[in-house]
Each structure stands twice: as C-alpha cells, then as structure tokens.
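What follows draws every value from the coordinates through simple rules; no lab data is involved. Predicted model only: the values in this text are computed from it and were never measured. Cβ atoms are built from the backbone, for glycine too; each structure is taken alone.
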Structure I
Amino acid sequence: MPYSIYHFFKTLIENKKCFSEIEKLEDFPFNDAMLACKNAGQFPDLAIRLNTDDPLFTGGELIELKDSQSYDVSSFNSTIPSGQKDIEKIIKGVNSSIKKQMEDAGNNIYSLKYRDVYYLIRGKQRNNIKIVLIHGSFFETVSSHELISQSFEKVLEEAIQKHNIELNEETKSILLAMFSERESFSKVRNIDKASVKLRFRVMTEVKTEANILNKKQYPEIEDNTINLIVPLHGEKEILMQRFNAVFNVNEMEQYKIFALKHHLNGYFLVFQISL
C-alpha cells in the first residue's frame with residue numbers, strides 16, 4: 001500500500017467518530033502501520049512512511065497535532081509553521097530518537113530531503129467540532145528567516161527610539177543577522193553562578209487572516225466537518241489524480257471539493273466531508 005497524506009486522511013475518516021469522543025487529539029487511533037515515527041511533545045508528532053517508487057506519492061509528510069477548545073488555532077510552541085522542512089534539521093541532536101524510529105521503519109531518510117508539513121487541527125465551539133488537515137504553507141506567507149529578522153528589527157527600532165541610541169546601518173545589520181536564525185538564540189545557555197539555565201523560545205500565533213477555524217474568515221469550513229486542505233497553484237489535475245487514487249467513485253460522492261481563497265496566500269483545494 002502506498003503511503004501519503006491522502007491515505008492518512010482516509011484513515012482519519014474511517015475513524016472520524018473518535019474526534020468527538022477522545023479527550024486529547026494524541027489519543028486518536030492513528031494507523032501506526034503507515035507511520036515512520038510517532039512522538040509526544042516534539043516536532044513532528046507523526047511522520048508518514050516514505051514510498052520508494054510510486055509516481056504519485058512520495059510519502060514522508062510530517063504532521064503536528066494542534067488541539068483547541070475554541071475556534072482559534074492553538075499557538076505553535078515548538079517550531080515556526082512552514083510548508084516544508086529539511087529532514088536533516090529535524091533528526092539531528094536531541095531529535096536523534098526520531099531518526100532511529102524512521103530507520104527502524106525501514107525508511108531511507110535522506111532519499112527525500114525536504115518534507116511537506118501538515119497540521120492536524122481540532123477546534124471546538126459549543127457542541128460543534130471542526131477537523132482540518134492542512135498544509136503548512138497556509139500559515140507561512142513569509143519565510144521563517146524573514147519573520148524572525150523583521151520581528152527583531154522591530155524590537156531593535158523600539159529600543160533605539162526608547163533609549164535614544166544611535167547605530168549606524170552596518171551595526172544594525174550585524175545585530176539583525178545574529179538573530180535572523182532561530183537556532184542562534186534557541187540554545188540552552190549556561191551562565192556561571194546561575195542556578196538555572198536559560199533558553200529563549202519562539203511562540204507563533206496565527207493571525208485572524210489565517211485562522212482556518214474562524215467562521216467569518218473562512219465560512220466554507222463548516223461545523224462538524226473534516227477537511228483536507230492542500231495548496232492549489234495550477235496543479236488541480238495532479239491533486240485530483242492523487243485523491244482519485246485513494247478514494248473510489250462511491251466515496252467521492254460524499255465530498256465537497258472546492259477552491260478556498262487564502263486572504264494572504266492564494267488558493268487552496270479543500271476536500272470536505274461531514275463528521
């Protein structure tokens with residue numbers, strides 16, 4: 001059986017009643033047979049196995065679980081959301097256990113360097129639920145490098161104004177370059193004579209324009225539905241090919257399939273079915 005985000009989506013639908021029954025999203029009965037790794041508390045929460053020779057599906061997608069008690073997407077505490085991530089950065093250092101899991105699953109990890117990232121989001125409002133399996137590019141309208149750099153530039157400008165500091169452009173550029181990469185300041189710092197260690201942590205919150213659960217922003221994502229949302233950049237034919245390869249004709253009749261306009265980032269294709 002091939003592995004892909006589409007096959008993963010199908011397994012969610014087969015157990016969709018569980019979404020209203022489980023207390024935590026991580027308690028969902030995921031199909032472990034299609035997973036290369038499964039983690040708790042570190043990115044990725046799940047990773048799909050790789051395919052070796054399938055023309056339609058590469059597999060290897062990384063998935064993070066996002067659970068919310070409202071129709072707000074919960075904050076991203078571990079990594080800045082993105083559409084793709086370099087697998088070499090994911091499996092190094094403290095995440096070496098992820099590498100071992102993937103190798104034990106029989107995956108040639110380095111055969112697919114850049115992995116698509118998806119977020120499985122559950123939102124609740126009163127007695128209603130929305131389930132969204134969404135590509136990370138929905139939340140990445142600027143690169144993480146640019147996001148960090150421009151954020152620190154605002155901090156620097158505020159400090160300059162507040163303390164009436166004069167800095168030339170070269171010094172400003174050096175300071176911004178130092179903090180433009182998350183890795184440069186997210187390490188644990190050990191300070192002499194301090195009884196604690198310090199690590200700065202980036203938290204990312206979704207703006208209203210990208211809150212896929214928000215009824216006013218995206219009314220097409222209806223209550224009590226489960227949705228697969230993938231980027232639509234002139235590739236509808238191949239996206240439909242993939243969907244048709246996983247779902248038969250009778251199953252297709254149950255779905256709403258439509259283009260969704262992101263307020264900041266073009267169109268996405270939605271496959272929606274009732275819970």
Structure II
Amino acid sequence: MIKKILILTIPILLFVLIQACKKQQPQMTTEVVNPCDCATEVSAEFKMEEYGWSTERLSETDTMYGGNNLLFTALDSTADYTWYIGAEVITERSFYRNFDASLIGQTLPMHLVVKKTPNKTCFPNDDGYDSITKYITVVAFEGGAQFYIDTNYRIEGVFRMKGINSNDSIDITIDLVNNYLYQATGFNWYQTFVFKNIDGGNTEIPFKKNGTTYRQFWFESNGLGFSSDCYIRFINSPSKIEFKFGSFEGYPSYHFFGRKIN
C-alpha cells in the first residue's frame with residue numbers, strides 16, 4: 001500500500017516542482033539611477049505675469065498695459081529671495097505690484113537675487129548664489145471704440161494656423177469691427193472680434209472681449225455654442241499667436257497655433 005502511495009505521489013511532486021521552475025523570476029537590473037538626474041543648480045529664474053482684473057487670468061510677458069498689475073514669482077520655492085523693484089527691496093517668493101499710467105513708455109529693470117544651500121554633490125562649483133535681471137515695458141492701453149475702427153497691427157490680419165491635431169494649415173482672418181451684423185442671429189454686435197475661415201470654410205465667428213492683457217484677449221460666451229474658455233494669445237512676439245476656442249458639448253472646439261502672414 002505504501003509503495004502505491006509513493007508511486008502516485010512522486011509524479012505529482014515532480015509536476016509541482018517543474019511548474020514552480022517555470023514561474024518568472026524577478027530580473028536583476030544593472031541599471032543605476034543617477035541621483036543627480038533631477039537635481040538643479042541654484043537659479044534666480046522668475047516669471048512676470050500681467051493681470052488687470054483677475055489672478056485667474058494671467059499672461060507671462062515682458063510688456064504690459066499701464067494701470068495693470070504684474071505678478072512676480074520666483075521659480076525656486078525653497079530659497080532666500082531679494083528683489084529690487086524700483087526703490088523697493090522685497091523678500092517674498094511671490095507678490096504683485098501695480099504699474100500706473102505714469103510709467104507708460106518706459107522699460108524698467110526687475111532684479112532678483114537668490115541664495116540657498118547648494119547641492120555640492122551634484123554641482124561642486126555651485127556657490128548657492130544667482131541673480132537675474134528682466135525688463136518690463138509699460139505701454140498705453142488699447143481700448144475703446146477707436147480700437148475697433150482703426151486697423152491694429154498686432155491683432156487684425158491673416159494668420160496661417162495649424163490645428164493642434166491637424167497636419168494641414170489654414171489661413172484665418174481676424175477683423176475688429178465696431179458695428180457687426182451677425183447674420184445667424186440678425187443682431188448688431190458692437191466692438192466685436194470676428195474670426196473668418198476658422199473651420200476652413202466661409203463661417204464667421206464673432207466674440208465680445210471679456211478682458212485683456214498685452215499678450216492675451218479673453219472672450220465672453222457668445223451664445224453660439226462657444227463657452228467663456230476662449231482666448232487668443234500672442235507667443236513671444238506679436239507675429240506668433242495661439243487661438244483656443246472652448247465649446248459646449250455637441251459643438252466643435254478649436255485650438256490653433258501659427259503666425260501672422262498679412
């Protein structure tokens with residue numbers, strides 16, 4: 001009887017051992033993670049963002065409208081800061097200042113000094129000190145009815161644009177119109193931005209402005225399927241631009257990048 005049990009048991013044990021050997025064993029890696037890959041030298045890099053009426057709508061910039069506010073933020077969140085803004089000395093990481101109309105026409109230096117304990121292991125030559133000077137130019141606000149009558153070189157014209165998910169470009173025209181009859185509604189829209197050929201056809205899409213900085217324009221919900229998440233933004237220079245027109249469910253939305261060609 002014992003022999004029979006052994007005869008039956010041995011094959012079972014062999015089967016279990018074979019299956020166990022087939023299991024994947026964790027692979028040993030020889031790759032060593034460099035602890036300095038994510039390390040950075042001490043840097044005084046900072047952002048300047050203009051806002052006129054809401055900190056929720058900010059535009060990083062080197063030019064701003066007189067009368068608006070400018071938000072300063074050091075990118076390093078763990079340093080000691082010394083800002084020199086005009087006659088002021090400021091030690092906060094982030095703060096804002098108003099630049100009133102008396103400064104229009106001036107280009108002003110904004111200076112930040114940063115100090116912190118450096119990472120000598122990764123950067124043996126880092127002395128823990130850095131300073132950066134950036135400049136902000138203050139210009140007159142472009143607004144009022146005249147803004148929609150006279151051609152504005154920064155905004156009006158033809159832009160060659162490419163959709164964020166498209167391989168082909170199209171030419172989109174922006175007109176600023178002080179009195180615009182929108183055929184789809186039959187109503188006159190005053191002080192209107194009109195976008196033409198945005199869908200590659202003859203469609204015209206009007207928007208009313210809902211706020212502005214020098215680099216960016218936001219638009220109101222226009223009652224035609226587009227939400228208030230709509231803007232045009234100048235990138236680095238007045239000739240490069242981004243459109244983003246958010247929409248409600250069931251309507252098309254658009255996101256373009258491009259440059260002015262006329």
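Quick notes on this one:
- Given 3.1 for distance in nm of label points 7 Å out along Cα→Cβ at positions 51 and 115, calculated: source structure among I, II: II
- For 1.64 (Cα Rg over 2.2 N^0.38 Å, calculated) the corresponding structure among I, II: II
- For 1.0 (distance in nm of label points 7 Å out along Cα→Cβ at positions 203 and 243, calculated) the corresponding structure among I, II: II
- Computed -7500 for helix-only ellipticity at 222 nm (-39500 (n - 2.57) for each DSSP H run of 4 or more, over all residues; to 500) - originating structure among I, II: I
- Label whose coordinates, when distance in nm of label points 7 Å out along Cα→Cβ at positions 139 and 171 is calculated, return 2.5 (choices I, II): II
- Given 0.45 for FRET efficiency 1/(1 + (r/R0)^6) of positions 99 and 219 (r between Cβ atoms, R0 = 41 Å, to 0.05), calculated: source structure among I, II: I
- Sorting I, II by relative contact order in percent (Cα under 8 Å, 6 or more apart) from high to low puts I first, with the largest value.
- Label whose coordinates, when distance in nm of label points 7 Å out along Cα→Cβ at positions 35 and 235 is calculated, return 2.5 (choices I, II): I
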